[in-house]
1. Using the calculated result -6000 for helix-only ellipticity at 222 nm (-39500 (n - 2.57) for each DSSP H run of 4 or more, over all residues; to 500), pick out the matching structure from 1, 2.
2. Between structures 1, 2, where is distance in nm of label points 7 Å out along Cα→Cβ at positions 7 and 95 highest?
3. Match the computed value 0.40 of FRET efficiency 1/(1 + (r/R0)^6) of positions 15 and 63 (r between Cβ atoms, R0 = 30 Å, to 0.05) to one of the structures 1, 2, and report its label.
4. Output the label of whichever structure in 1, 2 has the greatest value of relative contact order in percent (Cα under 8 Å, 6 or more apart).
5. Have a look at 1, 2 and say which one yields 2, 9, 11, 11, 9, 8, 8, 8, 7, 6, 6, 5, 4, 3, 1, 1, 0 for P(r) over Cα pairs in 5 Å bins from 0, in percent, as calculated.
Structure 1
Amino acid sequence: MKKQTWQQWTRECAKDPSSPSKLRKGSLAALTGTDVDVLDAFVPILELYARTENKRVLEAATIVLDEMQRSTRWIAKELIPFVLDWGDRERLWPLIVGPDISDINCLTFAP
């Protein structure tokens, strides 16, 4: 059996009205090729963090996300529960983006 991709998971979240995700139909439309590459790298970083719980691993996530459009970074936050749990989304996001940005609603650009 093939492992579910983050793209497949986001589509399922978008279809499910009871999902706590902010992802909706068309949410991925604004992603550039570079953004997709960043998210492709972001998910394995989260998987490594899930196995090790080493906060230094999250530094790699921070570096990778810097290559994404600022307007689409909120999608990365929504991918945290793809690997971990829904509660981890709010707990980990400030550790990834830093305290200066975590206070700002990263969903400002969400549809």
Structure 2
Amino acid sequence: MPLELNLEHLKDFDSGKAEAAFRKALQTVVRDCMDRGMDGKKRKVVFTVVLDPVVERDGVAHANASFEVAPKLPPFSTAAKPVMLHQRGQASFSPYAPDNPEQSTLMDGTEE
């Protein structure tokens, strides 16, 4: 007997792949809330049902159904630090003085 395509029967559609994807995306969002939730930004799981009509001579007979599941997280970002820009299209920084890209060590410029 055919089942109605709805959330209740999602576990039965395509061997439960869409339900598994939803659970994994929700798990990702929950873990990110636990790790970085103090940032006060929202996380979400976007669940999209896609129906692609199949047109035959006498009209639409059926549709191919698929699901798109995607966790939406705030981007990971670091604090901005200055870098030196060079004419050859490169940028450099000092690992010893993150706020001063021109900082060198006492050993810079000495030969070994």
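1. Among 1, 2, the structure yielding -6000 for helix-only ellipticity at 222 nm (-39500 (n - 2.57) for each DSSP H run of 4 or more, over all residues; to 500) is 2.
2. Going through 1, 2 one by one, distance in nm of label points 7 Å out along Cα→Cβ at positions 7 and 95 is largest in 2.
3. 1
4. 1
5. Numbers: 1: 2, 12, 24, 27, 22, 10, 3, 0, 0; 2: 2, 9, 11, 11, 9, 8, 8, 8, 7, 6, 6, 5, 4, 3, 1, 1, 0.
Source structure for this number: 2.
No lab work stands behind these numbers, since they all come straight from the coordinates. These figures come from a predicted structure and were not determined experimentally. Cβ atoms are built from the backbone, for glycine too; each structure is taken alone.
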